[in-house]
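Here, each number is a calculation from the coordinates, and none is a lab measurement. Here the structure is a predicted model, which means the values were calculated and not measured. Cβ atoms are built from the backbone, for glycine too; each structure is taken alone.
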Structure I
Amino acid sequence: MSFDLTGRKALVTGASRGIGRGIAEAYAAAGADVALLARDEATLREVAEIVESYGRKAFVLPCDVLDPDSVHTQVAAAVEGLGGLDVLVNNAGGNSFSTAFSTMRFSGWEKTLRLNLDSVVHATQAASEALQASGSASVINMASVAGVTAVPFMSHYGAAKAALISLTKTLAVEWAWTGARVNAIVPGWIETDLTEFLRDDNGAAAGVELIKRVPMQRWGTVAEIAEPAVFLASSASSFMTGQVLVVDGGLTVMP
């Protein structure tokens, strides 16, 4: 079965919640062993229990992706524990503020790029030897609609995700000869704890306005991102690299 991940060894960053957790659980359901990397060790252990309930191996790797040394140490631990590495999902990232570009503090710009771009560089470089040795590796970078369209008051986040998409395409070409594929997923508005404030009583009005711009007129689910991530990790996408897979309910094609 082309979507089967049996025998595959995967590392997912930002695996304690939301999209990262959904991907880790979907990989285990498809047959992969999974190394789980995020800051919250207690929550990672909850995810590990779910991975193991599918009969798969799980490795808990507490790590702040803003700490390059910790990233390199834990990626090495993942490779050792798994006995190699076939799939790397660079999911850790996010944005904590919005502001006009002209008044933005450079420290905010810098931290956003460190979280969303530099962390991917560190994790991917740390995993590069193992990935290229796999012969059929898949790297999946979690981008954002902010990286493919204008995002007023979030120029820092948009720039980071646009750079991540560029890195995805370039690395796909550099690594193609090794058999490793590199692709990106671009989620739209997805129901996660990070967007809950736009659906609760205080932010519901803003959330409704956002969804009005989505042609499908609804929020996406974590499963609707996790399943494309299974596709990109599997042999079903074996001739696909350097691509940007947009999963946004049609948001980015709106005029």
Structure II
Amino acid sequence: MRVLFTKMHGLGNDFVVLDARQRKLPEIDAAMAARLAHRRTGIGCDQLILLEPSTDGDFRMRIFNSDGGEVEACGNAARAVALMHGSPAQVETDGGMIFVEPGDGGAKVDMGKPVFEWNRIPLAYAMDTMALPVAWDALENPAAVNVGNPHAVFFVDDCDAVPLETLGPRVENDELFPERINVNVATIQGDGSIRLKVWERGAGLTRACGTGACATAVTAARLGLADRDVTVHLPGGELQILWDAGDNIIMTGPACESYQGSFVWEGFA
């Protein structure tokens, strides 16, 4: 069976999108998702995105990281899918319902409200999520928040100086985080904007992470380090994050289609 796919990206965070809303596909498992995501022997991507029918929203978006693990949310993929869909939509995800609205060269996404309770992030045991009393070498006392998926946020003097390629996996896989965690290292700049690097759970260092930008912006606002409407600079480009008066997180930024193609399903199943 030959299956069509669309390759897309948001600020360099890239996706293979499979559209099963009209044509049902066989079930994808973690091993197949990892094979498709492999950059040498597969199509290559940070995340595999599967669109399916939904009884509660306009459609459902499932997200598989490059290691094959299925996760709850992906902000950059939400913008890409909004662009692909072509009109405003309510999208069901495992992290909750989100609302997407395509725009000129990108999209706006209502990611919903952040969650701060320790057991809903989740953490292994109760502690203050504004400043976890833990450290990994120079990375210490992060805040924790769930924005559809779990994040730890560290504010440092220079995020580019942090060896995130070695510290990221240590934090991600620490027993404190029973579902692992995304690791954000951020610096507040002189103009009030945020510079951010992200180690993404199940994917590693990434050019951009939409949920990471949301988690970091909300944390910065809670700590009084930034305004509730802030620009976040990632290696791949900028996102605008608004934590609105109703406490919903509104993310705005670019996305684009790279190309379309097809593959033989049995070659990866």
Structure III
Amino acid sequence: MLLVFDIGNTNIKTAIFDGDKLLHEWRISSDARRTGDEYFSIVSSLMNNVPINQNDIETVAVSSVVPPLIGPFVIVSQQLVNKKPLIIEPSIYSKLPVKIPEHAVYEIGADLLCDAVEAWLKFHEPVIVADFGTALSFTAIDNDANIAGVAIAPGIGTALKSLFNNTAQLPSVPLEIPPSSLGTNTIESIQSGILFGYKGLVEGMINKMKDDLSAKYHIDRNCIHTIATGGLNSMLSPICNIFDCQDKQLTINGLRHIVEIVVSK
């Protein structure tokens, strides 16, 4: 069995795989102030509630965009299975099926790399991944499996939180599609600005990336796949049809495949 930790700025997605089958999945809040012992207590408590024998876990892998949390999860791995985890870092990048520009090897986020690997293995053709997390990221892969470029914007939840934290009279509102872009009260006005605004951002960014991939790499725009992932991608589903598919498990499945590739080489 494989235990993976996908450490994001807001949540840590924890999952256990048996081969390619996802057995269990949990979300833990990210907090760089917590120690490895604290996270071990949380993880072991979660695992005690499911029929999993910790001795059956052969490999642990860690993908993190929060560097201070890598050390604590090394401790978690050592305490759980008495093994150091495989960490997604530049030393393994040369083994992967996607290629990272040399200047970006030490800059690209591990989550975006996992997204790129899984998207390429899914299509084996040019693809753009939109990851709706704390940040909204767009990763473009060309027809030779090169990561052609990345665009990053504030995530939907991040933008909404910033809005009500930095304004005196605007409240926090539920992220729901309003009946019209013409908001007739404060709640609908904020919902319109955020959700219809992000619809425009996402569609505009996808179309611009398709144009640039087509111009630079002579790729037919109609051959460029688009895929959405991340916890908030479903917010735009009712009003945005630019994606060919959605896959909320894209990142952790990419992490699983990276482990399989690296361990086999």
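Determine which structure produced the value 17.0, 51 for Rg and Dmax of the Cα atoms in Å, for residues 109-196 alone, calculated from the coordinates; the candidates are I, II, III. Here the read-out was taken from III. Quick check on the output: -11000 is helix-only ellipticity at 222 nm (-39500 (n - 2.57) for each DSSP H run of 4 or more, over all residues; to 500), derived from one of I, II, III. Which one produced it? Computed on structure III. If FRET efficiency 1/(1 + (r/R0)^6) of positions 77 and 205 (r between Cβ atoms, R0 = 35 Å, to 0.05) is computed to be 0.20, which of I, II, III is the source? The read-out comes from structure I. Each of I, II, III could give mean count of other Cβ atoms within 10 Å over residues 45-52, but the derived value 22.8 comes from II.
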